[in-house]
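Below: a set of structures, written as structure tokens.
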Structure I
Amino acid sequence: MAIRLQSLRIKGFRGFRNIEIDFENTTVLVGTNNSGKTTILKALQIALTNTHFISNDDFFYCDDYIDNEIFIDILFVPIDENDNVTNEFDENWADVFKAERIGISSAGNQIMAFRTVIKEHNKTFRKKQYYIDQWEPFLDGDINWYENNYDSELNFYFDEIPFFYLEANRDILEDIKSKSSYLGRILTSLEFETADKIKIERLISELNNATIASSDVLSDLQNTLEELDTAMDNPNNSVQLTPFTKKVRDLNKGIRINYSEFSMDYHGMGTRSWSSMLVLKSFLNLNQKIYSDNEKPYFPIIAIEEPESHLHPNAQKKLYSQINNIVGQKIISTHSNYIASNAKLKEIRSINKFVDSLKIGKFTVENFDSEQLRQIERQVINTRGELYFSKVVVLFEGETEEQVLPILVSKYFGIGYVELGVNFVGVGGFTKYLPFIRFCESFNIEYFIFSDNEPNVNTDVLRQISNSQRNDSTKVVFVNTGNDFEKELCDNGYLDEVKLAYYKMELEKCQNDQHRAAKQLELEAIPNTDYYNIITNMKTQFAPLIANELLVTEKSLPTTITELFDKINVILNPRANAEN
């Protein structure tokens, strides 16, 4: 590989006022809709190609601010065979870049960096590019990166570093029709040795003759068409039917691709979309061989938008490994937790959009030991990949909370938790919060813990918070002292709802009215003090029934649940809360 696109800086483009993101050899961009994943891919397309698709709508604006310039800086660094950044480019890449394009980093290492500037000029948009001789800090005191000026105007264009953008609406059927598609370019580049060409065309001729001779219809059609010679008074010419292409140069015309013995026309968009992706892989392999045969370096950069489009979950699970094996550097935007879960932690970049800001999240593997990483991968990534796409995550210990909280959130907000982008996650025990906390903090995902409050639980939860990066105890909402969630309900004004839930569950088991009346008397005889033990011994069946009773009761939500939802509301609606 020998080089890597290391960093991208963007100012004033679409929803990005000022951001920086770094990349791995394979990078997976995750985030909710409209967070900015596609904007990152489009910024790379602007910087790395001659593409020019800017309009007024592409300039950043907010309530009190409008950008009139777009800045995009890109940084390439040399790497060794172990993918570690090195001091200087190898001989091949140094020859490609030439001395005038090689700069230095603040650490004194060689780099190759460019700036792209776009601004309006005479009601059109002009794009200029400049060589960056020294890569400055993102913010150096009061000086932002984009305030540094560069005078050496020099276009970024290298045949050895092509950029490919694969959009979400790709379709192999469209590729077949287009000569400019990757498939079309492969087919039009077909070359054969002279002897092979003669042999193939002879076999095609024999196949055509055999096909016509075997069909009375085709034979009669050819004989009839030969009358064209007489009509045109041109007896030396002849008419030939060629059911199959006559010349090798025409093999690309009318080609069909079959899968499972059926033409691609009969397959769904999932198969056709992924086939288009694999065509690009073949195209890149072909180019790599050409450059390798000519002893030249080759480093394509591939931006892939939603590779999971139209594919079922099992197929999505296989995508990451196939993409990762494509030659070059890959930058993938996805909504698939299957792709995100299969990527390495260090390869994930989260884009989290808040009302007045946007944050890029990454997991700094070096900050954690092997056991901590194992816990995060086993307890979080392997089972909860959907957390990458959450606005807020609520963590808790017990089964009752897992049933009750998602139902009650609609009573507070008026809409369901899915529409809100809130994810409720049981961690499997009060000692197991820390891997989830570290995951959320790394990827800028807001989280809260709704916890029991027995002395040992309180102490351990706060210990885990203190061992996190932010050490923010306001992220925890404890039920009242000495209680777990079930006891909280029984002791704080919701015993009637607990009893109603239990009555309904037991009465539904009765087979007739006589049995039901007897059961009713039996239930009414149960002391109130017994209900805590009843519900703790049958949480799985009982929890959703309690949730429904709390949902329909005229009473307000329990105080601690309201406190939790108030905190979530501040995150989801910061402006409304600020005005209040």
Structure II
Amino acid sequence: MIYQHDNTASMGFGEIILAMLNGARLDLTVAGYFTLIPGLLITLTTYFNSKVLKISLLAYTSLLLFVSSFIIVLDMELYSHWSFRMDATPLLYIGKEAAGSGDLLTTIIMVGFWLLFFVGAIYGYQKYIANSISNIEKSDYKSSLIILILTGLLIAPIRGTTGVAPINTGTVYFHESNMFANHTAINVVYNFGYAVRKINRLKYPENYLERDLTDKIFDELIVQDTTGQKFLNVGKPNVMIIMLESYSFRFIEPLGGLPGITPNINSLVHEGILFDNFYSSGDRTDMGIISVLNGYPRQPLGSIIKFPKKTSTLPYINKNLKARGYATEFTYGYNIDYANFKSYLTNGQFDNVTHSKDFPPEHNTSKWGVHDHFVFNKFLEEANEVKEPFFKIMMTQSSHEPFEVPMETVIKGDDNESMFKNSAYYTDKSLGEFIEKAKQTNWWDSTLIIITADHGHFMPGNEGISNPDRFKIPMLWLGGAINKRDTVVHNYGTHTDIANTLFAQLGFQDSSYTFSSNMFSINLEPFAVFIYNNGVGYLSENEKVIYDNTGKQFVKAQGVNETSKEKGRAYLQKLYLDFNHR
């Protein structure tokens, strides 16, 4: 709470006390788990010299303090980026992708905190507890029996409840709307341990929402037909999808964002079709690419990209178009081993995949791989060489932490928010240069370019994890193949809708994209769904519903009745069932 002082300032004194009181239940649970082994050690060593117990408890306690203090300190910083308490998520992205997000100064500070906590705790243990252990005398079986019974009674704090179901993270939630207040009550060591225990057996509940209600609501939500306005003047256009890293709508002035960050996009919106109510399905790159390319939503507490057997069963836009005579290519500057991309792209069966290892070493200067202007140049070069019609998709990466870009600084400041804005300016500059060059090619007049983001970001503005603004992103259609200019579409939509919206423009639909609607259908009531760490948001013109699974509560339910407020949960239940059975 001290480290996250800006968030803590949103809490009143009474809420701070309630967070501690409610959180004490999970603290007792962790204390119960941690005391089991010392109880057994004492039971077994009452017959021996106390030195045996002293050494055993010192080793055990040192290990727990080492691990626990690391989790606590890492969580302090990660919450600034993720807005949820640390679970098993870091293990899903361990390696270069995790290290690439940090900066040296922050790392040094956090290591300093870690050592301070660890050494201080060890000192306290040695001074106040270890010496007492030295004075324990040998005893008999009666003492062992009493200690064993007391150890068995630890089941009470471990369960944390007299009910049938044991305590869980949501038990300590006490606030109806302030998620940070609820998050402060969570014991992060418990949260991490529980998530790690579940990490290799991700299975979602099949009775999350009543099945008949789920089917009824979901069938009314998703509309797959080819009705609605057509924006193409070419029957079989080339298709490009450009996904911009972490590109929040707050960068785009025509979307109500800040001025001066994306001058090229601000100008390009007048040359194409801008969607001003478009949302990312999730909040990480691997979730964004699957939501766009496969029309598959982000899942709570996990990512399908970690399960190659499941990703092999997904539909791919490129496969649909390849069956219709398109050449298909994927281009990005990341390391192909990031977040299991290699198996995912192998399952995708692109004709060509370009990644960081396909660029010369002098271009691999970013912590994440190759900077955007090099990738855009490669993307253009490949488009000039591939046969038409083609489907090409590329991803940028320079606007990812640590926001270091190969450009003279335009937006001044060495704080994270200023550097983030500056990196977005650089990506916008690279995009603008690409579009200008593309307009001079032979393929421009027959090409549709879809520009969007892989996900939004908590900056600028430090949006909370369940705040819809964190997920609102741009989508812009450009190119010589479209017949509309300077047009704004107000329909709500999500990443997953790109597939069948595109297909409708090409004259067909594909029902295997279960979660994808044609955004222009005359039969659709437009909506958007975003999914965060363990919750779901549903948005439409008149409705705003956010449900948090951990706390089992509606954070917001605006403009809905008892049935319609379940739309987001019905969507999630359908996703749970689909994921479990892939």
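No value in this document is a laboratory result; all are computed from the given coordinates. A quick note: this is a predicted structure, and the numbers were derived from the prediction, not measured. Cβ atoms are built from the backbone, for glycine too; each structure is taken alone.
Ranked on Cα Rg over 2.2 N^0.38 Å, for residues 225-312 alone, which label among I, II comes first with the largest value?
With respect to Cα Rg over 2.2 N^0.38 Å, for residues 225-312 alone, the highest-scoring structure among I, II is I.
One of I, II was used to calculate mean count of other Cβ atoms within 10 Å over residues 537-544, giving 19.0; which?
Computing mean count of other Cβ atoms within 10 Å over residues 537-544 on every structure in I, II gives 19.0 only for II.
When Kirkwood radius over Cα pairs in Å is calculated, the result is 26.0; to which of the structures I, II does this value belong?
Answer by label: II.
As an exercise: P(r) over Cα pairs in 5 Å bins from 0, in percent, for residues 289-416 alone, calculated from one structure in I, II, equals 2, 10, 18, 19, 19, 15, 10, 5, 2, 0. Which structure is it?
Checking each candidate, the match is II.
For the read-out distance in nm of label points 7 Å out along Cα→Cβ at positions 273 and 425, a value of 2.5 was computed from one structure; give its label from I, II.
Structure I accounts for this read-out.
If relative contact order in percent (Cα under 8 Å, 6 or more apart) comes out at 21 when worked out from the coordinates, which of I, II was used?
II
Output the label of whichever structure in I, II has the greatest value of FRET efficiency 1/(1 + (r/R0)^6) of positions 241 and 481 (r between Cβ atoms, R0 = 25 Å, to 0.05).
II
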